[in-house]
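Visitor: The data blocks that follow each hold one structure.
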Structure P
Amino acid sequence: MEKDIRKSVIAGTWYPGDPAVLRAEIRRYLEAVPARTVGGPVVGLVSPHAGYVYSGPVAAHGYRLIEGKRYDAVVVIGPSHRVPFHGVSVWPSGGYETPLGVVPVEAGLAEAILGGSAVLNADRRPHAAEHSVEIQLPFLQVALGPFAFVPLVMGSQDFRTCEAVAEALWQAAKGKEVLVVGSSDLSHFHDGRQAERLDAIVVDLVRKGDPRGLARRLEEGSCEACGGGPVVTAMLFAGKAGARGVQVLRYAHSGDVTGDRSQVVGYLSAAFFREPQG
């Protein structure tokens, strides 16, 4: 079982390694966000994945929205920054460890997802040093309390792969309350004005609920998102899950934190929600 537990690789650097300090920092971020509601249950989020000092205040907008909610499982999808590979990797069992404890993998859901498409595999190697999934977990632990999840790392981010993964997620999630988190930052290392111009394209397409258009613009290079595939996949899943609304919760970039606008990274928090049932 121990080999199935992925140990944290960014605690103490990207976010605090001390559990009490980490929990307090996340609570500060969450409590700084005014309470708000959307038109129904949240089925998808877009959330950034930089160090908490940079992107934590933006990520908090999405996690504040689901605070205290209950899901049968959460699927967190991140891009592969360190291991090039084709397809999409699922960590199939065990869990991910953070300073706040082990988040268990919902193995039954993971198995069902893996069986949903040939683009999916159970290779653990892309997960080992990848930060984009882990960075979401402490926020989820504080916002939701105990929960189970399925982590996915995307080596391929083309639209066809996103469609295949979204369909596999939807088929596996039928009859369950599942939240899908697409982990992504936006443009990287442009000056503030250029970053805002590029990021406005992504924000607009997310707001319009246009995953195909977003995938096309990313492929053309007219905008940037290192986790474009996770965002597109979350959007496609949300549509299949009955989402009829999108709310862009917050956009900012690293220059808003540091004051240095010469080279910045963009961050977005957005939510996809369906109409209440009953």
Structure Q
Amino acid sequence: MELSTINFINKIFLKVFSKTLEKNKQFKDIHKGESCYIFGNGASLKYFDLKLFNDRISIGCGALLTLLDIKEIDLKYYYVSHPLFFYNFWKNPYSKKYEKNKVGSFYRKKIKKHTGIQYFTSLSNYFGIQGKNINYVYHFGQVNKFKIGSQMDGVFSMMTGALPGMIGMALYMGFENITLVGCDYTSCPKKNSHFYEFGEKTQVNADDDIYYGEMLNSVSELVKINTIVIDNKYKGELIPSISYFEITNSLPIYKENSELVSPDDLLDLDSSNMSYKIYQCEN
């Protein structure tokens, strides 16, 4: 499809759904000057006690709702980054095949259970999930414009992944001090795993490409942002880091995924066909 055609479709799309997006204006600068935590799904969460992160509002994503201790944090906002995620069938990003969407159904159940959270997802999910606490954002073909692209009531260009999306939400809401927790791609050496997967984290080469480097550089010019690391063996890339002990005055203690997530949820994640390593016997 030609670029001019795509741009025309995006303009029509914006006009049709403008009233839907205007609902997000209620969140504009609602937390101006405040601090927040942004929770990723990194395996470093296996070392952290959530009870020690309840001193400020949190924004979450992904499978964070599967944590047994999730109610220990003040989780008010949640971002679901996948487009076309809440439909019965989808193109699995791992298998690259069109198949029954087990993981979308799993997330929908979690969202219905945790009703006190405001959820944000791609406008492409409009006909897949709706509710009083379901909100939509969309880029309308404009992506990676980090300094001007966090307009949740219009063009929200920070949709290249869960982390940019959550940071974009924080900027729009007026947070001025952002601390990343479990966002392991922002530290060095990097780790490539999730808290719900079995085993300790796999180390990625330190000279690998920096994830979201341009975005983090741009955001650090606008607000104070840092990332929490397990201990002093790690450091932040592009943004400052602070160790778990420094921020909590507690030592990190490793827990296995089976201690953090219920057996039923682990089974659902394992059957989602998302290439997660949930159990020890998996390669």
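Visitor: Ranked on mean count of other Cβ atoms within 10 Å over residues 89-96, which label among P, Q comes first with the largest value?
Guide: Across P, Q, mean count of other Cβ atoms within 10 Å over residues 89-96 peaks for P.
Visitor: Continuing with the same structure: Work out which structure the value 0.91 belongs to, where Cα Rg over 2.2 N^0.38 Å was derived from one of P, Q. Could you put the intermediate results ahead of the total?
Guide: Numbers: P: 0.91; Q: 0.98.
It traces back to P.
Visitor: Supply the structure label, taken from P, Q, corresponding to FRET efficiency 1/(1 + (r/R0)^6) of positions 97 and 225 (r between Cβ atoms, R0 = 41 Å, to 0.05) with the calculated value 0.90. Walk me through the numbers on the way to the answer.
Guide: On the way: P: 0.90; Q: 0.65.
Comparing all candidates, it corresponds to P.
Visitor: If distance in nm of label points 7 Å out along Cα→Cβ at positions 41 and 57 is calculated from each of P, Q, which structure is the one that comes out at 2.4?
Guide: Computed on structure Q.
Visitor: Ranked on distance in nm of label points 7 Å out along Cα→Cβ at positions 113 and 241, which label among P, Q comes first with the largest value?
Guide: Values: P: 1.1; Q: 3.3.
Evaluating distance in nm of label points 7 Å out along Cα→Cβ at positions 113 and 241 on every structure, the highest lands on Q.
Visitor: With relative contact order in percent (Cα under 8 Å, 6 or more apart) derived from the coordinates and found to be 27, which of P, Q does the value describe? Intermediate results must be reported in sequence, preceding the final value.
Guide: Working: P: 27; Q: 23.
Corresponding structure: P.
Visitor: Which structure, out of P, Q, was helix-only ellipticity at 222 nm (-39500 (n - 2.57) for each DSSP H run of 4 or more, over all residues; to 500) derived from, given a value of -6500?
Guide: For helix-only ellipticity at 222 nm (-39500 (n - 2.57) for each DSSP H run of 4 or more, over all residues; to 500), the value -6500 is produced by structure Q.
Visitor: Which structure, out of P, Q, was mean count of other Cβ atoms within 10 Å over residues 33-40 derived from, given a value of 20.6? Walk me through the numbers before you get to the answer.
Guide: On the way: P: 12.2; Q: 20.6.
This figure was derived from Q.
Visitor: If you rank structures P, Q by FRET efficiency 1/(1 + (r/R0)^6) of positions 49 and 81 (r between Cβ atoms, R0 = 30 Å, to 0.05), which sits at the top with the largest value?
Guide: Top value of FRET efficiency 1/(1 + (r/R0)^6) of positions 49 and 81 (r between Cβ atoms, R0 = 30 Å, to 0.05), among P, Q, belongs to structure P.
Visitor: Hey, another quick one. Check the numbers for distance in nm of label points 7 Å out along Cα→Cβ at positions 169 and 217 across P, Q and tell me which is largest.
Guide: Q
Coordinate-derived values only; no laboratory data. What you are looking at is a predicted structure, and each value in this text was computed from that prediction instead of being measured. Cβ atoms are built from the backbone, for glycine too; each structure is taken alone.
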